[in-house]
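**Student:** Take a look at these structures.
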Structure 1
Amino acid sequence: MYEWLLWFHVISFISWFAVLFYLPRLFVYHAENIENEGFVKVAKIQEMKLFKYIGVPSMWATILSGAGLIYLGGWMSSPWLHVKLLFVALLIAYFYSLNKYRLEFLEDRCTKSGKFFRIYNEVPTLLMLVIVAMVVLKPF
């Protein structure tokens, strides 16, 4: 059972990260083409579908399968897990910040630049580095 749950967790994690990497990139294009009505209309649809239909389900699948792995692995007292969970919480906050920007774009009130979103797009990479290091290296 554990191996199948781990498999599902990794697939969910990859799917969620696809959204975490691509949605801010869509925001770059959206911000830089704000005057192009046709493009903006399509971007809003893509952003919504990516967030709601791929992002939210894959985030919950990652969280729930991760909780199952913690339970089955008996790791609740492991210090590395607490560090990992802290960074996962930051990742969840980042994910919902993307929804905040998505809604601002939807209502034509986002004032952030393409450059901002290029930089903001690096946040999940940094969080992922720590999360994966905690799981693989278990340093504490």
Structure 2
Amino acid sequence: MARILALDYGKVRTGIAVTDELQLIASGLTTVETKELLSFIGDYLKNEKVERFVVGLPKQMDNTPSESEALIQPFLKKLTAAFPKIPIERQDERFTSKMAVQSMVQSGMKKKKRQDKALVDEISATLILQAYLNRF
């Protein structure tokens, strides 16, 4: 089997999470500057097999797309063009940032570390991926 790569896409930086090869466990991989994202994914794919991408789907409480979806749509076109053989699925990402910070608090992480937005993005990507895995 191949891995599943999840993205918590952001204007400035994107959190990335990945499954193990059996697709059982979601783990944070890293956070990269969004402008470097396609290059990072290309390099990652040289060493690892990825079966699909899961990209966070930001929604409002009334289930309508959030404003950041307008930023994600052009990226999805670029991702599809760059890696046409890898399907893209979407996963609701409501509350993932809040849940990420809450998990950092519960794990006893110091306040300074919890303010690291890159780490929050990576944990958010992990939560998106875990929610996706839980669907099946």
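We did not get these values from a lab; they are worked out from the coordinates using the rules stated. Note that the coordinates shown come from a computational prediction; the quantities given were computed from them, not determined experimentally. Cβ atoms are built from the backbone, for glycine too; each structure is taken alone.
**Student:** For structures 1, 2, which has the highest computed value of distance in nm of label points 7 Å out along Cα→Cβ at positions 4 and 92?
**Tutor:** 1
**Student:** Out of 1, 2, which structure matches 40, 32, 31 when Cα extents along the principal axes in Å is calculated?
**Tutor:** Matching structure: 2.
**Student:** Of the structures labelled 1, 2, one was used to calculate helix-only ellipticity at 222 nm (-39500 (n - 2.57) for each DSSP H run of 4 or more, over all residues; to 500), giving -13000. Name it.
**Tutor:** Clearly, the read-out refers to 2.
**Student:** Which of the displayed structures (1, 2) returns the greatest value of relative contact order in percent (Cα under 8 Å, 6 or more apart) on calculation?
**Tutor:** 1
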